[in-house]
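Each structure below appears as structure tokens.
Each value in this text was obtained by applying a stated rule to the coordinates, not by laboratory testing. Here the structure is a predicted model, which means the values were calculated and not measured. Cβ atoms are built from the backbone, for glycine too; each structure is taken alone.
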Structure P
Amino acid sequence: MPAAYLLSILGIAIVFIIIACSVWKWHPLIVLLIAALATGLLTGIPAKKTVDTMLSGAGLVFAGIGFIIVLGSFLGEVLERTGAAGQLANQLVRRAPGKRMPLYTHAMGLLVGIPVFCDAGFILLSRLIQSMAQVQGSSLPALQLSLGTGLYGTHILIPPTPGPMAAAGNLGLGNQLGWVILWGLVLLLPISLITTWLIRKMDGANLLAQTNTTLTGTATTAIQENNSALWKAFIPLVLPLLLIAAGSILPLFIANKSAINFLELLGHPVIALGSSALVALLLLARPDKKQWGNWFGQALLQSGPIILITTAGGAFGAVLKATPIQEVLGNFLQSASIPDWAVYPFAFILAAILKTAQGSSTAALIISSALLFPIMGSFALNTAQQALVVLAIGAGAMTVSHANDSYFWVIHQYGQIPVNQLYRTYTLLTAAMGFTTLLGVLLLYFLTG
């Protein structure tokens, strides 16, 4: 089959995905399944084999990340329902020096965004921002943007949030989540510094006019808090990150096989998240035992659509891998002498197109990773560098958030920031976050080469 024909099929599939999601507003699940079936049939794979390949690919992805996404959602549900997330945020902001309030508010978003979906986190914590005392030099919109961008950063870059988790699964990097977490945390430092610096500049240039909401009173909160000790709220938040990172990274420096097996068991994402959810229930929610089942049911409702979209992405990726397209692309990349680092800007551009066109960062992460999976083997990347591909996709999935993104409207509604201000500020901030992440990924690639 001619290479030009195969590449044209791939190009048509990508254009179809973008148009169907962004213009026709079809659900990504349906779009990915149609793209997978059509790609298989048009590239000469028999109908039955195409369907079997789709089911096999979907099953492999579910086996890799299905339970992880459910358990991560459940952990976030427990931390939200018990008030632990609000307690952590409130304590952090109460200790913030006035002139650094935007940075601390951004850090609050980063922390809470690890277990809690960014939309839910902003709805939860924006009330805290509105009840804080007026801080000299920090307007209410500046603090709301600081919160919103912090939640956005961890939601897209740090597992166990569903987007990066699904992208890692699609790329076959489920065993490298520790590296994804480590590099994501490293990149969040420059992202946070640049983002909060831009917010202060925007605030100083009067791009963030005060809304009708007045900041008065003391730093009390409308959030119902859990009165338990702060450490009880903090442990379930950081425990899964520490376990996953330890299970992925420490075995590289240990020779004892028994110790390696033990660390890999504790660091398996299913064990790490399941253990952390159990710890959260025992530390924070023992009086609410009758609600545990309802909370888990809610976590299933939240995670179900994401799992289905992710498995559809796995089906599409499996079909692409089964076609001659993978071989054609591999040969092209080798003959063209394309450098290995080029995978990062390519991943960024692909995800940015999908994000800007259809609005969902999670969908952009899932679809982009499915499209990239067949060519990953063409690049000579070590373990740490492979994990950076997930973050390059995440960088694109940040760029840019505008009116077709549901989170854009959450910030507008609950942050009480006019739409024209959001375009001039938040949309530009998400672009800055994405490009900063890409530059950081490229720097880490060359440092680990």
Structure Q
Amino acid sequence: MKSPFLQIYIKFAILEEMKLKFEKIGINGEGIAKYKNIPVFCDGVLPGEYAEVEMIKDYGRYQMAKRKKVLTQSPYRIPPICPNQERCGACALMHAQESAQEIYKKDLLEEALWKYAHVKNHFIRTLRPSKKTLYYRTACKLPIQMVDGELVSGMYQPGTNHFIPIADCFVHTKELEQFRKAILDVLNAFSIQAYDPKTKSGIRYLVLRRIQNHGQCTLVTGKDSLSKELIQALSKIPFMDALGQSINTKHKNHAIFETKTKLLYGSKTIEVAFNGLKIQLSPESFFQLNVEQAEALYSLAVSKIDPCDTLVEAYCGVGVMSLLAASKVKHVIGIELTPEAIHNAKENAKKNHITNVTFKCGDAAKQYTKLSKTKRIDTLLVDPPRSGLDEAMMEAILQNPPEKIIYVSCNPATLAKNLKALKHIYQVRTVLPFDFFPQTPLVEAIVVLSIHK
């Protein structure tokens, strides 16, 4: 009888190298094949391709492989425009034609909704493509490192702490790239160093917005005091409207901001025009990165709201959809956990002379439950983070169900899991997918739900 160790050795010797046909795309943009009915995930392979791969990890229920060579190429394969595409990993589908990317994204949405919530494909409408497939991101949050004695920005390779310097990013707008490079040039001219956890000093992240002729820069640093000369030099960069500093010295902290941003130059917020509104944005506040697509999605989401007495928007951010919906309902209540975003939202209501909207800072589930005790909520609009609606929020909704829910999702898997629970008392009326992030597998969707009669 063979020893267990010999059996494991033989198993991995057999699996070490093999040729597989890949059938579909995974949620992270990796190709998926099957070996002995076990899924095999491999970056850089498209559906329909045969590839020679090397098995690198066996998790039992699935395996991870590394691509060695594509033997039969998909007709949709193209050379990626970015030389760092494979190493960076952020644009996991850049080696596929745009028409194919749209098919893959809709497939991912359809598969997730059927697998977890049994939502049939005929509810899912045509995916709305982005007008811009390159140069569309208006903001970035980038780690900083020293390379050959110079301060550079880049990305961490997915799942690792391996830093990849990025000289040019092809999904950032050209204006954002010019802004980023100008800031790095000034920092290097002043011999600023990257963050050192031992001394707790240096630049750790660069947080930038460059939108509609406005620029907002936040330097996330250690316990550094930035000189007046450096601040003055940075303030002279074209379109620099707001320069701030946030200190973050926590070890292995995945959050970008630790302390509130201190204003070093300019204004606390920048103002952008969005679907006829004037919107104030602080550095910590979330705002959609693909502005043109966001305008289209928000308009469509609001069009699905029926005239009613009370609309609640959970995870309202700076209040854009709440303000857009204000003309359709008697009273809108926006809920958001981030204090800076709520401050922006209140200022945005004043700036746009909208008086029937109230914004509350706090946990979505707690605030929704509290509101439900005092008034009837007709419609709920939600735009949660990638993690979806948490258990507390799901419980709050099911205990106090509104007539209608408009769910804006950025993650098919968590959307589907939420829909599985909501389908006990709601019907899915329609699913409207959007491509916000070309070159990536990410897909957004609006889902309209109405309560069972």
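Tell me which of P, Q gives 0.75 when you compute FRET efficiency 1/(1 + (r/R0)^6) of positions 55 and 359 (r between Cβ atoms, R0 = 35 Å, to 0.05).
That value comes from structure P.
For which of the structures P, Q does the calculation of helix-only ellipticity at 222 nm (-39500 (n - 2.57) for each DSSP H run of 4 or more, over all residues; to 500) return -8000?
Q
Among the shown structures P, Q, from which was the value 47 of percent of Cα pairs over 32 Å apart calculated?
Q
Of the structures labelled P, Q, one was used to calculate semi-axes √(5λ) of the Cα gyration tensor in Å, for residues 143-270 alone, giving 21, 18, 14. Name it.
Q
For which of the structures P, Q does the calculation of relative contact order in percent (Cα under 8 Å, 6 or more apart) return 25?
Computing relative contact order in percent (Cα under 8 Å, 6 or more apart) on every structure in P, Q gives 25 only for P.
Work out volume of the Cα convex hull per residue in Å³, for residues 167-374 alone for each of structures P, Q, then name the structure with the largest result.
Structure P gives the largest value of volume of the Cα convex hull per residue in Å³, for residues 167-374 alone among P, Q.
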